[in-house]
Structure I
Amino acid sequence: MAKTIQAVRGMNDILPEASAAWQFLEDTLRRVIHSYGYREIRLPLLERTELFRRSIGEVTDIVEKEMYTFDDRNGDSLTLRPEGTAGCVRACMQHGLLHNQVQRLWYAGPMFRHERPQKGRYRQFHQIGVEAFGMPGPDIDAEIIMMTAQFWRALGLEDAVLQLNSLGTVEARAGYRDALVDYLRSRENELDDDSRRRLDSNPLRILDSKNPDMQAVIAEAPQLSAHLDDDSRRHFDELCRLLDDADVACEINPRLVRGLDYYSKTVFEWVTDKLGAQGTICAGGRYDGLVEYLGGRATPAVGFALGLERLIALLEVCGIEPRGAAPHVYLVLSGEQAERHGMVFADELRNAVSGLRVQTNCGGGSFKSQFKRADRSGAAVALVIGDEEVERREVTLKPLRGGGEQETVSRQVIADRLRELVAAEQIRDTAG
């Protein structure tokens, strides 16, 4: 017998038992995003490799070690997208969405990086990203941060902490880069291998190191805030005031940086201590230089991305367990006439009661076996139809959850009874 084919390592199936949490998460985030007036853009999984080499950086781990890159049959180098911002910028430039316009956009879907799989970090992972173009002020920065704060409220997550910093302009950061490199070279014997490698190519990323042995060196490094230009300082101060007005608490983290030149001014992350080393659940900031860096006109831009796998893990740790979309009704059928009639009757119910989920017994079986299936389905009630009920235009309604007496109901009123069932569930969903 041939060996059973398994999924690719780090690319996981999401089984029906888990999909309820995903649907709850995706629906909640989508609802919040739409409440801010952002529009969805759908992007291809494959892009030309050059897009990511230029946007992410040649000397980053993502480009050097993690991208899924191959030559297609035409000899073009293509890459499965490792993140969404570059593709979003490419699409906006290609379709003329940025010229004398502002755009508020969002996207969702799988990303791909060849990392060592671990809980909350996989080779195929899912992100939702939000990008805003054409608005240079701190008000749009505040808006997207306030949106992320609304995410946690809507999801029932209470312990996420906002960390905030300003990177200043490219010119101001260049002066800081020189001061940082001078300091790090004075302590080069204390740097780990990754930090030595980044010392010439991307020294700001050294401040991101999670190596415990590096923390003393990082703590004593010069601070970027001392090198901020006046415009960046005003931008950051106004952003902090706007967040304070909105009652969004934040911690100023002077070590929060991005390594590439097109990042500027605002940078932020939401972090939690409930997921171990995978503590960042959302990261974003300004990238005013990226559109021009990719060949377009200079365009202010700000955005963020969050990883859905990490949020799923956080919901689980916090004990938030969304209910699945179980059927409201399971249709138990007994007799030739009932079986012939059942499918049609089920559709009549679906058409008559908006939002009603009906599962019809298929494959025959005794009453006992059908009721076992009804119970396993998670349905709230079973509707029992035999040949005699078909003739009398009646159904037997048997509650499967929470008690209640079995009763025989006329077909004329069953739709009203089921509307009450759907409405009651919607009230519970809204409340909790």
Structure II
Amino acid sequence: MHKEILVIDDNPDIRFLICNILKERGFEVRSAANYDQAVLEIKKRLPNLAIIDIKLDKADKDGIDLLKLVTKKDKLIPVIMISGHATVQIAVEAIRLGAYEFIEKPFSKEKILNYVSRALESSELKKEKDIIENKLFHSFELIGKSPSIIKVKKIIDKLSTSESRVLISGPTGTGKELVARKIHKNSSRTKDPFIIINAALLKEKTYEKELFGEEFDDGNISFGALERANKGTLLIDEVSEIPFETQANVLRVLIDQKFKRLNGSKDINVNIRLISSTSQNLSQLVDNNKFREDLFHRLNVMPIELAPLTSRTEDIPLLIDYFKKKLSEINGVQQPEIDIKNVSLYTYNWPGNVRELRNLVERITILSSNESKEKINNLINDILNPSSKLTANQNILEESLQTPLKEARESFEKEYLNTQLKKHHGNISKTADFIGMERSALHRKLKLLGIKGVN
């Protein structure tokens, strides 16, 4: 299916030129000669990409207004702005409002095609990313009937009418990001951005750039997480990892609701809801002078504590049933038969908590969905209790130490060659090549060891 591009320019020569360039490359093209025509075309059908001139026929409406209209309808549609007499400030404003690129007139055929190609590719990548995120995050629910989960659900419900800052604490894998997403989804900001910044993954010198953005000498701007989250929700994951010096600047933003980009002089006003999460004890870090007490109190307006999976084992059957249904649907396979009475599920210490349980169910769903309940049980036991497997191997080793060398070697060779033959589907030539033996020598060895039933 060909991509459709909407070209909006009140100059008939430029409009005709751009349309012809795009049609030659196989794109379907619509065009509009003025503001009102453009609005009608946008309302009629959204294109895959729009090219919009900033200066149009109306004194009170221009291309920037059309940019806002397109991005409001679908923020994933790339918009390329063009102009022959726009200022740097207008160009910066266009990018800030969501334009993919700004091009000055006159421009070459190669330049416009290059930007169109890159913009469409970027749009497709963003759509794929959104699909994956929807499958992995938005579709998952907070599952459980344990007292701790019921308490968390009640807090989330109460927060739906509140703008309070939230601090979510709990061990790794307990679902802190999921809770933050639910809070955002239930709030009045649900249609606005939900931005995540993981403080644990940032290099020490990049925190302020990632949070506040940066301005460059050539007029380009790198937008930080605070600006991208404007009007929406910002989740700072592992907030304890923010350097002590940067914490003061974060505190200032919470107080003033404004900041300056790095190398910038202009105040950027923001309206965000801040949610923080941590797997550390922030109160303890405050006592040890590793986290600012004033910032801690600003963040900890509404605390939510997520319990480890080992303290809510009654939720394990519900989680398994939920994950196997969801993951089977996502991966397009049959639901596996998992025995929820398997003792290993309740005696294992689950260091990765709910995330580790989900990974276990996903592994079984993909690799063993058609296996019997008994085989899946054995697989779960092997995964959760690798020490039992080591014990079995230790017993085999101890038994082999009581066996004469000749018998032990023959036993190993027989097991090894049987395994390699199965791996190569009984093909003698391939097996011989893999283990580094002549074909005739391998035949003699198989006969000597009494290995039969091979081709």
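FYI, it's all coordinate maths here, none of it is from the lab. No experiment lies behind these values; they were computed from the predicted model shown. Cβ atoms are built from the backbone, for glycine too; each structure is taken alone.
Quick notes
- With distance in nm of label points 7 Å out along Cα→Cβ at positions 111 and 199 derived as 3.0, matching label from I, II: I
- When helix-only ellipticity at 222 nm (-39500 (n - 2.57) for each DSSP H run of 4 or more, over all residues; to 500) is computed for each of I, II, the one that comes out at -12500 is I.
- The maximum of distance in nm of label points 7 Å out along Cα→Cβ at positions 87 and 223 over structures I, II, that is, the highest value, falls on I.
- Computing Rg and Dmax of the Cα atoms in Å across structures I, II gives 27.6, 92 for structure I.
- Comparison of I, II - label where relative contact order in percent (Cα under 8 Å, 6 or more apart) is highest: I
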